[in-house]
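Following this line, the structures themselves.
Just so you know, all these numbers are worked out from the coordinates, no wet-lab data involved. Every value quoted in this text rests on a predicted model; they were computed, and no experiment measured them. Cβ atoms are built from the backbone, for glycine too; each structure is taken alone.
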Structure I
Amino acid sequence: MNLFEDEATGNQNQQDEIKNQPLATRMRPNSLEEFEGQEELVGEGKMLHRMIASGVIGSLIFYGPPSSGKTTLAHVISREIDARFEVINAVLDGVKELRSVVAKAEHQKKVNGKKTILFVDEIHRWNKAQQDALLPHLESGVITLVGATTENPFYSLVSPLLSRCQLFELFPLTKENVLAMINRSLDDEVRGLGFMEIEVSDEAKSYFAEYAGGDVRNALNALEVAALSTPKSSEGVVEITLEIAKESIQKRNVRYDRGGDEHYHYASAFIKSMRGSDPDAALYWLNAMLEGGEDPNFIFRRMLIFSSEDVGMADPYALSVIHSAHESFMKTGMPEGLYFLAHCAIMLSLSPKSNSTKAIFDVNSEVKQKGPGVVPPHLRDKTANKLAARYLAVENASEKYKYPHEFGGNWVRQQYLPDKLKEMSWYKPGSQGREPSLWQRLEKIKSEQNK
């Protein structure tokens, strides 16, 4: 076998290897023109597009949810600027692998002057020492870093690394983005399914795109399963209907990580929907969290807090309802437990709102800044005052304490705050629900006592 036969055999092996790859891998974009989504970053005239076009790329951090295109965009950049592309997975690799990449990059730079882009996937998994190990190589220009993270980089990455990188946030792909990739896969005869006689109904395409939840890989994998498992018709055509699509992608992909940013974003949306008295939105985000695998006990805890923080004195019994529902949930479990979760979310959404309990934080600030004041003598412990009066021959200040139950309305005007703060007032009653009537009752008793 001669050299040319060897080369032909090598090319054939490479083509066979590509054919054996999943459709989603084969269809990974090779250029900016093929890259789908993230128009606010790579659209014509946008910053990242301009950087790539100029060939001047500094170190970058891509921050966004899974399957938003972070890895793909890094590959596209390396191809567009004709750079070597090295990959490190922060879960599996460490400083040892980094040193190996740097050594190769230094050699290539000396030999042919070619740049090396180092893509570090899940870079937030590296500890401080591992992240610090990147810094001298970024300073020297031996490597250009493209890091990808699903975590908030301001919490997960060290400041020196952030200061040397430009941060770009990527967002979930839309249904339209996924549909575009589905159609491209069906048309592409080399990398896609265009070599097959295949017809996919619009309803099936829409179902693939909708249930993929913005995950192109999920949609294309399901499309490939449907294409390869569906028998040909008598005309030799693979016809993929809505029913076949439903069989191929049965579980919607929910973008949710109980330990990541989405966890807090969903919880925030849930709380703000209840605060805004929107029961439909509250139920929506409640279900979104559950579909993502959230612990129902976490949701109950958030609603317990909400019942005091946002409903509070407008309906003091809300706290009891949430507590009782949680107890009932613990006894029944799922799926019946959905009733208790819905009961609470709807009730809290419809309840009158008052945040007057936040007065505790104003008082807390007062005590922290100035320290606790002196307890007025008439409020001090009666037994201790008796002992002081007996042995120190002083007046028992407790005798001046007025017992409210001995007065009309069970109230009597009396100083309860320290002398220096006796005119202070932190609690501001709300105007909704039960709270106004409770406050008005007290004001009425005070006015009658003053007559």
Structure II
Amino acid sequence: MKLSRKLSMVLIIAVLTAGILISIFSLEATKSSFNRYVFKVREAQLDQWEEAYTQYFLYQGSWHGIENLRMMGGAMMRGQGQGMGWGANRQDVVLADVNGKILSHPYQDQVGKILENSLINKGRPIEIAGKIEGYIFPQEIFIPEAREFERKFIASVLNAVVLGTLLASLIAIIFGLWLSRKLTKPLEELANVSQKVAKGDFGHYITLNTRDELGSVAQAFNKMSRELEQAQFTRKQMFADISHELRTPLTILGSRIEAALESKGILDAPQLSSLYDEVIRLQGLVKELQDLSNLEAGQIKLNIQEIDPGQFTKDLGFLLEAEANARDIKFEIFVDEKLELIQADMQKLKQIILNLLSNAFHYTQSGGFVQLKIEKSGVNAVIKVIDSGPGIEKEDLPNIFQRFYRADKSRNRATGGTGLGLAIAKGYVEAHNGEISVESTVGKGTMFIITLPLGDI
């Protein structure tokens, strides 16, 4: 069963259940309120007429002539008992003497009849001078029309409650169906797009611009889809780059060796040196791939030791001095005197910095500069590699540390490798519980910033 139908059924059941419960509670509350109201009205009527009858009996000394009180509408009472609180515009009660004989009744033909003992017990006794002289009853006990009025009132309330509940339920059901459809439609779109993405057809996105949870899911999915599309692109680019990088040295090696075999000649030292350079290039590429594989598998083991930053940078300067001179690049190293030791894997740290410096030299033109700064910042060591190269485009900065990504899309070996170096550097830095970031301005240069904790890793 589809989710939209399930939601619709749940909403309909919930609405109907709520409607029934509301109807029951509303009806019971109305009946209770109505009964309390009727009871208070009856009590007020009994109190009023009890006082009037008591005063009449005290004034007359008996019940003689009491039946005229209703017909006279209380006029005689008001005339004879002025200031005594007598009188009423109509009679809403029944009066009987101690023997159950009806003395006053809204229906004149009932006067003189004798009440049953069971009915007498339902009346309120009129006690005068410590003696019961009669009983007073609410008219509803004797008049069916009064009880019918109550029944009709309750029935009309019930009809109103039921009709209101049905209308409210109908509106709620229509709204629930609309809401369930509105909620499930994005999920259906998500399912359809997910199936396409699962089949490798990337580049599909969910068009849902809301600020609720569904909107968050859509944004997360769209982000995932973009990343998968980018990953697919970089993977294709990776295969092309690796193929290119492998093909060139292998072609050189193959052609040279084939030529030597055909001529049955002996390779001299310069020729062997050239072939050996190509072998070194292949070994470097294979090592980068192996390092990346170990990083992804989480199999990097660090040999943490205390490193003297002064001696460490001196060794780096010795390695890169010749390249700086050959490229006519000013290479400077600055070490903070406050920084005594760095806790790190020396080989991995050297590989990280050499990778960044190598890129800096490659991209910096003759007459420019490259700087290596190692500073202390609180409980961290901060390593900065700064160059005056052409900088990195703004749209490339978020992807610069991705595997196989190269800001330079060309395959010119002089300006870019496979795109693995920065990804490996980032993996090594994070293995040290550190962070690496980049800041760059096109036309002004680039700065890579590495932050490593000085404490135990």
Structure III
Amino acid sequence: METLADLVIHNGTVVSAEATFEASIAIKDGAILAVGAAEAMPAARETLDATGLHLLPGAIDDHVHFRDPGYPQKEDFASGTVAAAFGGVTTVFDMPNTIPAVDDAETLAAKHAMAAEKAHVDFGLYAVLGENSITRVNELVEGGVIGFKLYMGNTFGRIPSPSTGATLEAFEEVAPTGKRISLHAETNSIMERREARLREIGRTKPLAHLAARPEVVAVEAVARAAILAEWTGARIHVLHISSAAELRPLREAKERGVDITGETCPHYLMLSSDDYARCGGIIRVNPPVREKHNQEPLWAALLDGTIDVIATDHAPHSVEEKTRRDIWTVDCGFSGVETQMPLMLTEVARGRASICDYVRWSAVNPAKLWGLYPRKGILQPGADADIAIVDLRRRWTIRDAETHSTAKISPWDGWEVQGLPLHTIVRGKFVVRDRILQIGTRGWGQSVHAIQEMPTPVPRNVDQTMKAITATERPSLRAAV
């Protein structure tokens, strides 16, 4: 008996990290059944004509803040994942700086239950890695984290930054699990000291935020984290790379064989300190948007593989929280999960990169480095049917008021773009179709931790870990004397 597909998409251009090609895609039971010529496709309950459109693997945004639980006025998991779907994003990894912070198994389980009830797209959940959670690493792994987040510098939520000693011990604990540690790589003591001095002298304009966080804070943090990862064998991921200078310690660590990866965000590629006058406090984010001379090296690093991933650091706040006059009272971050794909596709249209490059950065690489490939990140038989169907020719203007995040303020308001996701499919189900949210998609999203398969861990210097040196029998008082 001939297999009956649930959906066949005809006449589209399929995109991989290596090539684009005309093909049809058949979907059954949430997975891709076949990719090939139209005449080779099975019969289907439904077909979609994608003439003139490109079929991309759904983007995997490994860095979002959906503020749930704790800050529903900023965003919740429902509105955040709706915004993701309208942006062609089919999987998101949510950060743990919520209320309560995700640093124990009970809080993690509660967040899993909440996210499963609300999510329109698939998701992974981070846990905090810090002084309080070092002893809970194994229970958090068993509870289903996608990875850990370690705050080397302060940001929204004021998660305490662990000392270097605690960071080393934390890396020692995580290394044997094989999980990856995402780093907010800014050195806290430098920033705190500089901000305090700037406040004392009354500097409150937006550029004071940049002055408090010069690129050395990132350079020092990346270099230090790479050394600790090299010593312990921990896998680390440097989040939101903002400066050209931090590329050197990143490259050098990769050359030494450290399992270190990196990401950057559209705002570091397309905005600069020149935009502070236009945007005011709206542009405040950690790390800060930096001087224009950083942009070209960041693009080059994406193209040569030094930076692996494009993500968003989607961090929504209300209009009032982003428009205060004193920059030190403005909440850090802004929305981005819905606009990342159009912004990056606009650069593709301008010739900055190829559509294959974009798929590598937004889908293939994040799937690989987080252990989800080839279930996700590629359009081939057996993979989850996570597809963004995009009109690369569509020109339009981003309007904050028309986005689907609860937060209606960003530096992208009025930005002219080319490229629009028309349909977003998550595990075979339309979540957005013809730019309309479909009925019954709330709760469709699932945690991806169950399909995560990280490579075998290779911890190092295990005889010198904190656990090892404190496990030996104490010498007697007589022997000590």
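Any idea which of I, II, III comes out highest on Cα Rg over 2.2 N^0.38 Å, for residues 150-301 alone? Intermediate results must be reported in sequence, preceding the final value.
Values: I: 1.35; II: 2.32; III: 1.06.
Max of Cα Rg over 2.2 N^0.38 Å, for residues 150-301 alone: II.
Given 64, 32, 17 as the derived value for semi-axes √(5λ) of the Cα gyration tensor in Å, which of the supplied structures I, II, III does it correspond to? Mind showing how you got there, number by number?
Numbers: I: 64, 32, 17; II: 108, 28, 17; III: 37, 28, 20.
Label of the originating structure: I.
I have -15500 for helix-only ellipticity at 222 nm (-39500 (n - 2.57) for each DSSP H run of 4 or more, over all residues; to 500), calculated from one of the structures I, II, III. Which structure is it?
It traces back to I.
Computing distance in nm of label points 7 Å out along Cα→Cβ at positions 134 and 430 gives 10.1 for which of I, II, III?
Values: I: 4.5; II: 10.1; III: 5.3.
For distance in nm of label points 7 Å out along Cα→Cβ at positions 134 and 430, the value 10.1 is produced by structure II.
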